[in-house]
Structure 1
Amino acid sequence: MTTSDSWIAFDTNIYIFGIREEPKFPACAELLQKIGALHLYIPRQIIRELQKNLQPNEVHELFGLFMRYPNRVKINWHPTAPALIEKFQELGCKFGDAVVAAHLEAEGVRTLISENRHFLTEIQGLPFRILNAATAMQELSRID
């Protein structure tokens, strides 16, 4: 995130920890509060994971937040190319992570915010940066 005009993506865990105000990850809730100042790209896979892992009232709350910022939040409902998904699986991504990575590459998103240790430390050669929530908040504070 070199500027607040760059499109970024949040991994599923950022939304879950943020909406539930997980005490171990306070920066996730802070990021959700900053959505109006970001350009947030949300791939279909993330939406599917949120619907699977959140309670209906939590999904409703998140979508209400997204709808407040129609020019800042872009949800991509379309599937991505299977060849791109396979590429990321070959790099070591689990299927769901490979789908997210494929979406980000296809859309030119250069930053993923995640608390997923596998993404953060084990996968090399990704075409985007991966930051944890606390580091992302530090970068955003330098932009403000």
Structure 2
Amino acid sequence: MNHTDVIAFRERLSALVRSLQIAPQVAENQVLDRMALNFRKLLNFFAEDYAATEQAFLLPPQAQETQRLLCDLMAENLIVSQQNKLFREDIPAMLMAQCFTGILVQLAQTRGDPKVRHENSLACAKLFCEGVWPGKC
């Protein structure tokens, strides 16, 4: 994969992430579904050309910059979602974006079939939106 291919990968990734912004008028009970869709679209993107994903997103020397790009773009999306009261504001958007990116880095390492990506997307959205603790505060 040459430098031009990496740039093209990043441009496609950027366009996709920008399209994932959750609309401010989305119903509260739809936020989890929208996050699952975000995870699924990104996992499908990474799976469609696994060789490019490896070179541009998972392996040095390109991975760090591409992961930072994803993190920065997700932080922008999450800031807007915080301003629209869709996500909590007591945790910085950048930290949430780092967690989101970390989840994707791990899951992108194995393509999985579409069914597995769908199931993983739902689980990740629940984890991201609801946490791991089943108790109530």
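Each value in this text was obtained by applying a stated rule to the coordinates, not by laboratory testing. All of these numbers come straight from a predicted model, not from anything done at the bench. Cβ atoms are built from the backbone, for glycine too; each structure is taken alone.
A few remarks follow.
- Given 24 for percent of Cα pairs over 25 Å apart, calculated: source structure among 1, 2: 2
- Label whose coordinates, when relative contact order in percent (Cα under 8 Å, 6 or more apart) is calculated, return 35 (choices 1, 2): 2
- Look at distance in nm of label points 7 Å out along Cα→Cβ at positions 28 and 60 for each of 1, 2: the largest one is in 2.
- Identity of the structure behind -22500 (criterion: helix-only ellipticity at 222 nm (-39500 (n - 2.57) for each DSSP H run of 4 or more, over all residues; to 500), calculated), options 1, 2: 2
- Among candidates 1, 2, the computation of Cα extents along the principal axes in Å, for residues 68-115 alone that gave 37, 25, 16 used structure 1.
- Entry that produces 22.0 once mean count of other Cβ atoms within 10 Å over residues 12-19 is calculated, selected from 1, 2: 1
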